[in-house]
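Nothing in this text is a laboratory measurement; each read-out follows from the coordinates by a stated rule. Please read all numbers here as calculations on a predicted model, not as lab measurements. Cβ atoms are built from the backbone, for glycine too; each structure is taken alone.
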Structure I
Amino acid sequence: MAKIIALANQKGGVGKTTTAINLAASVALLGKKVLLLDADPQANATSGLGFDNEAPGIYECMVGEKRAEEVIMQSPDIKKLWVLPSSIQLVGADTELPKMENAHYIIKNILEPLRDKFDYIFIDCSPSLGYTTVNILTASDSVLIPVQCEYLALEGLSKLLNTIKIVKGGLNPDLEIEGFVLTMYMRNRLNNQVVAEVREHFGELAFDTVIQRNIRLGEAPSHGKPVMLYDASAAGSISYLNLAKEFLKRNRKKK
């Protein structure tokens, strides 16, 4: 049964989608069967892996027009990676979901038939804490939280953690925090202070691997590739492969 991991942070620009693309790709390159669900109306994870962001995807599944098995697409470059795409149509989901039957469990029901087909399902959430994100948290086993190495990025964490607590208290009692990934790191005093603060506050929940700020990470999506296929020697490639190895090691220990 696949483990479902939501990548969430309501603050934009923290490296959430970059982490979703490159962690999913790295875990697949390390031999696991991976599905990346793009649940952000911007559809950057979809286009960042070279897929059409106007094709049928998660929105059509949510409104009952398609089944997930009909719209998932296999990466031509990474054979163990699949994508369930997004599109701009998803922007209306927050207003449409509450009107549906069993509204909080729509995404959970979409993913359930896929759980025995993959090892891991990663979900790239939109940068908000709306109804769709709550739906995703209800469907997930854990939440991975990218945190930019800036003090402003720390300020919004309390809202996200409170939302996770509320979901865990009612809709999904088994929801756990997978961990915190520090992103956009530069070797300077401020970034080092943020890293130290996160490690002190969250302890072992903070991943050892820190994602360095890297030009290649920003360039790769425009070529429709994860960074390790765009430039395998780039610092971003090495960082995400190391994060994937640490992620898999932690999950082996949990089993």
Structure II
Amino acid sequence: MNAIEIKNISKNFDGLKAIDNLSLDIPENSVFAILGPNGAGKTTVINILSMLLKPDKGTVKILGFDIMKESKKVRELVGLTLQYACVDEALTAKQNLLVFGQLLGLSRKEAKIRGNELLKEFNLEDAANKPIQKFSGGMRRRLDLAVSLIDRPKLIFLDEPTTGLDPRTRNQMWSTIKNLVKKGSTVLLTTQYLEEADQLSDEIAIMDEGKVIAKGTAESLKKEYKAKNLDEVFLKITGDGTDGKNNNYEELNMIKEVV
């Protein structure tokens, strides 16, 4: 069964086509990565799937439910972690988890128990009572992911979850994502780090100008495009910037920092 079925969706902003008749199937219990240059439409896809935006046309089903007709049910099944932390910096980590747990329908006792579980899972126990404004970038990203997992969603959207993290913290996040899939979740990941997609994903879609222009496993894509790594695949498909195309694709090799 597919976790996500996207059929012919399009989205325009002030006459500019962000998504152009896109169709995509994403299987359950897997990590599916969407790659592409800035402005390719990755975040717009995530926002449509998470019902922050409505497509101008087309249909989307999540775990068998139509996002337009059965949005309440879909919201119960999905966890979302955006590029920027959604936590309240005026509160501590423990307080944030307690508040979000109660907002998601848990009793105070249940929210407290679940919050403590997540603090332990994300190695934040020592910082549980520290104000979020004193957290490092890596700690904030881990807390943001923890918040999105309070109600144990079956489908998790991660929009560039490791942007700005140091290599060690990024590797910790990779382990967390792998464990989520082992426990039965499906993860849809957008990332600018090609090595991240190579390490984590079961399948990859490369987007450009609102369309999927290549799809397959990391190995099948490297084989098809006679490339040593996904960097070469990406550049062969989207251009190297010398022709003016996609020269705003930033941080192409940031993942290759030495730990």
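Quick notes
- Among candidates I, II, the computation of mean count of other Cβ atoms within 10 Å over residues 14-21 that gave 13.8 used structure II.
- Origin of the derived value 0.30 (FRET efficiency 1/(1 + (r/R0)^6) of positions 38 and 110 (r between Cβ atoms, R0 = 35 Å, to 0.05); candidates I, II): II
- Read-out percent of Cα pairs over 22 Å apart, for residues 70-189 alone, computed value 28, structure in I, II: II
- Parent structure of the calculated result 3.3, given that distance in nm of label points 7 Å out along Cα→Cβ at positions 206 and 222 is the read-out and I, II the choices: I
- Test item: Rg and Dmax of the Cα atoms in Å calculated as 16.9, 52, pick one of I, II: I
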